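**Q** Each structure below is given as structure tokens.
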Structure I
Amino acid sequence: MENEHSIEDENEEKIFEAFKEKDWNEIRVNDSWAIFKIMGEFVTGFEKMSKIGPCVSIFGSARTKPNTEYYQMASEIAFKLTKQGFGIITGGGPGIMEAANEGANKGGGKSVGLNIDLPFEQHANLYIDSDKNILFDYFFVRKVMFVKYSQGFIVLPGGFGTLDEFFEALTLIQTFKIGKFPIVLVGSYFWDGLIEWINKILLEKENNISTQDLDLFKIVDTADDAVKIIVDFYAKYTLKPNF
């Protein structure tokens with residue numbers, strides 16, 4: 001209870017601070033410094049990621065425990081992808097991210113972590129290559145790195161962050177802002193309810209998407225099927241950055 005109260009008090013302080021009056025000069029100075037920090041993160045990310053080569057990003061919950069089904073599957077998928085020549089990119093934290101980096105490490109492949117400083121559940125896992133652990137302050141800079149340098153997204157069960165990455169990739173491909181790459185959802189038990197809602201509400205009832213948008217992702221239940229989709233796609237298309 002004490003921790004909950006301290007967090008609430010801290011949040012209230014942030015809200016009051018945000019509503020304090022600031023003069024335009026103060027805002028301009030703060031924003032100018034932020035621009036340099038953002039530029040620095042982009043430069044560092046581009047320089048490091050451009051040297052790594054073809055990679056697949058694996059997403060999923062930071063809260064998934066070892067010895068669970070999806071943890072083991074993430075590790076297996078990463079291992080098998082490295083044997084096909086792909087590096088593995090994750091968000092660098094625990095759970096599914098750790099499992100994927102562990103699989104890449106065991107497979108002798110490149111193991112990349114795009115880490116971000118979060119107050120509760122994020123810390124760098126031990127399976128990231130020492131020269132490929134990149135720390136970000138800004139979510140949007142980090143997301144650019146995922147999208148630009150990933151040859152595919154494999155999405156295991158996760159929370160809001162996992163869903164955010166999934167839907168952003170769909171949006172960018174749907175609107176032709178990036179080239180099409182394979183997006184694979186792992187675990188029909190987890191995803192079926194969401195896909196049913198997309199079909200019945202977004203498509204059939206509200207007409208907010210097109211039928212062909214449903215072809216932008218695939219659902220699988222095995223590591224082999226997930227890997228096969230990535231490998232088969234690049235038997236036909238060239239490996240390159242997405243924009």
Structure II
Amino acid sequence: MENNNEEEISRIKELESINLSSDEIRDSVVSTKKQIEKQNEELASKINANLKSYKIKSFDIVGAIGAGKTEIISQIVERLQSRYRILVICGDITTRVDADRIEAHNAETVQINTGRECALNAYHIHQIIKNKDLQKYDLLFIENVGNLICPSDFILGTDKRIVIVSITEGEWVIEKHPMLFKMSDIAIINKVDLKERLGTNIDKMVKDAKIINPNIEVLTTSAKNGTNIDQLISLMGL
């Protein structure tokens with residue numbers, strides 16, 4: 001095979017949905033996508049201003065399925081529920097399993113089932129908070145749908161975004177999913193209690209996060225035994 005052909009097939013670009021469009025409608029698809037992103041950003045800005053007017057601190061928590069998002073939120077709620085009035089919005093494809101787990105720690109929860117949508121957007125959050133008496137809350141946590149890709153499409157209007165990965169996902173998970181780390185304020189590397197068994201290179205994961213986003217705060221945790229959860233709460237300014 002000729003060298004130019006080898007170079008041509010050396011990397012296969014991920015197929016985007018717009019590439020499935022016919023030439024006749026492609027411009028319309030691109031324009032619609034940009035308009036949706038703009039409208040989401042505008043609504044997210046309004047959400048943040050609304051929450052700030054009630055002095056509510058807000059956090060959007062993203063991460064893959066099984067990274068430990070629900071358990072970490074539960075640990076935070078357990079420690080803070082006596083000092084703060086907490087509302088937790090949980091996003092998932094179906095069920096309210098995660099919402100029930102968090103609610104057991106004395107936080108009010110709302111479940112959003114997205115069906116085939118792989119991430120929450122600002123409209124989802126707006127629909128919840130517009131029907132809530134925001135005077136009743138001090139903290140808002142949003143647990144996004146388990147996914148390291150789709151949540152990068154939509155900001156939700158929170159003060160900070162926290163991205164959670166676990167060492168069970170492999171030491172390459174951060175460099176393979178840079179976008180959410182670029183968009184996040186805090187990165188958590190969870191399940192460090194399994195390091196001896198798995199042999200994951202945690203130092204590489206920390207280094208990758210800082211290379212992608214030099215301003216990100218990186219913390220290792222074990223939600224199972226509570227390691228560094230208090231330090232996380234401090235990083236969050238709570």
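**Q** A value of 27.5 was computed for mean count of other Cβ atoms within 10 Å over residues 90-97; which of I, II is the source structure?
**A** It traces back to I.
**Q** Moving on to the next point. Which one of I, II has P(r) over Cα pairs in 5 Å bins from 0, in percent, for residues 138-177 alone, as calculated from the coordinates, equal to 5, 16, 31, 22, 14, 9, 2, 1? Working shown, then result.
**A** Details: I: 5, 20, 34, 29, 10, 1; II: 5, 16, 31, 22, 14, 9, 2, 1.
Structure II accounts for this read-out.
**Q** A value of 24.8 was derived for mean count of other Cβ atoms within 10 Å over residues 162-169; which structure in I, II was it taken from? Can you show the working numbers first?
**A** Details: I: 17.0; II: 24.8.
That value comes from structure II.
**Q** With helix-only ellipticity at 222 nm (-39500 (n - 2.57) for each DSSP H run of 4 or more, over all residues; to 500) derived from the coordinates and found to be -11500, which of I, II does the value describe?
**A** Details: I: -15500; II: -11500.
Answer for the origin of the read-out: II.
**Q** Here's a follow-up. Identify the structure, out of I, II, from whose coordinates distance in nm of label points 7 Å out along Cα→Cβ at positions 58 and 82 was calculated to give 0.9. It would help to have the intermediate numbers written out before the result.
**A** Details: I: 0.9; II: 2.9.
Checking each candidate, the match is I.
Coordinate-derived values only; no laboratory data. Predicted, not measured: the structure shown is a model, and the values here were computed from it. Cβ atoms are built from the backbone, for glycine too; each structure is taken alone.
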